[in-house]
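The data blocks that follow each hold one structure.
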Structure I
């Protein structure tokens, strides 16, 4: 393996910029190839990274097949993920892919199957596993500080920027379920060790969206409410929404001996290189614990290794840490992520996609969906 790992990024939107920054900060790693559907956006990222050896490609296939690279980072729209993922593995590249893993469940299954057979390192970018609060939360759960886990509740109300256009243009056809749910379904599994067994889901969307969709389409939802039965007799409720008002993000786990709550502060940041306007960002830096012997909640200390620099917000910090783990796995040839156990597998992306599919089926058929039964029969 060459001393310097060379990276090609397919897709230079917001996530592509964050991937570019995260790779570029690591010693012995260089972003050397870029592609974006809008060529000028890739050129802007190339200029920002200020490397004379960066090549901007006009076709992503040429980047995969002909660029002198070791790693491919896929940050495109979900509709264009399976093809570069498949071709990247065929070219023996290491591949990191953004979430949600694919446009639909059949594609996600195919990608997971390819990853299992691959001789290179693959991973999916569930970066919010790496927030300071989430890492602290996970460690406290593992230490058994609140006893056997019983239930989990998550709330994520994402604020969008009205200056970027309508809710439809902001979320495309993904909606709250896919945009936020893909992360939170993964974090429920990551934090608790549970698997999803049954779900029931309600989706809502503005009338203007419903009018443009056929009867058998899934709405580009602005709100999703999910109730779930988990393995090990666990239970969960997830509320996901897109809002023009006050943002909110919190996870609460109840255990036999107490509760844990992870909450966010919110920061408005002006965009510079990536796009115009501003973006609302969450900093997950607070975890509260309350047990029977604690009259008030106790704020838990974030370990030094998990703290983010003051100049870096949680979003970029989480990508920095995930991509550092990914590069570590690549350097060690660690296909199974044994040395970086928090790094999400493509199979974790498939698991989240299965829950998304079950939620969509539940909404369409107005019923509880059994993931084990319905997935086994191909019903979802």
Structure II
């Protein structure tokens, strides 16, 4: 493969080439580089923008999702006009407009244990922009099995972290991986995701830029990657820390496993069904003056932004607040989409024997779409 730069590329990357330690060889290595970015959202947006601008020659994007208006506070690849469009396809269009000298391949699919090894096969580096523990462990394990470098980052509220896992060492061995640092995932529900706990809009840009920098260092060999080190950043206090990560001799990765089960999350096919009502049925109950209780199990900030005048009992407090939930009449429980409310119902049924609970199918999102468009849900 010819990785020589054209005159147009030399002009474009002149500020890179002018760096003595980087130069033309570094830029040619970027052009030859192959990076798979898993997720094009909060972290993926800045990672993709800077890798494309830097001239990484071959970029793969794995993302099955579509753009939502609640993404735009931090996912800087997208605009209001992109709402409802494929994130991966929109990202490709935007990146090629930024740099037409690169190749981009889109994978509009979930990153799963069935396709993970196939997806990463043609790439040198995987940049993990995921926001959940099952996929994070899957990315790590697939990289270890396939011998790929995993440039990791994560964000939550005001805090972010970055590291480089499975990096080749001078002795031919691989450096620490994610499981050496976190052998076991946290208990389900202990760490909320960004949708529930929130994230400062600029934080993905800060951490994602650092993640892109690590990818560039890995591809070019310029600088010292964060291999064997975990970088922590707190935007609220503007403090940073770096921890050493040691290899754990007990860490054994021999195959890809059921990561939902490993993280204590049941797959949809394994979940016990719960009784449901539609938003139209709820509307009818309200207009007919039916006697029922309405419970909202979202977080306080979600409730403050838009609600259905139910009683707020966040999912994490449901078991301790069960005394507030009636047993002598119908109770409708809702959340954003119906997932958290179904979890709350199963917990209440298992712990306290409730038999009168109904999940609002589609949650407040369905209410906003089908009953009252004035209820705007983030």
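Bear in mind that the values in this text are calculations on the coordinates, not laboratory data. These numbers were taken from a predicted model, which means no experiment stands behind them. Cβ atoms are built from the backbone, for glycine too; each structure is taken alone.
Each of I, II could give distance in nm of label points 7 Å out along Cα→Cβ at positions 66 and 314, but the derived value 4.4 comes from I. Taking 20 as the value of relative contact order in percent (Cα under 8 Å, 6 or more apart) derived from one of the structures shown (I, II), identify that structure. For relative contact order in percent (Cα under 8 Å, 6 or more apart), the value 20 is produced by structure I. 18.9 is what came out when mean projected area of the Cα convex hull in nm² was calculated for one structure; which of I, II is it? Derived from the structure labelled I.
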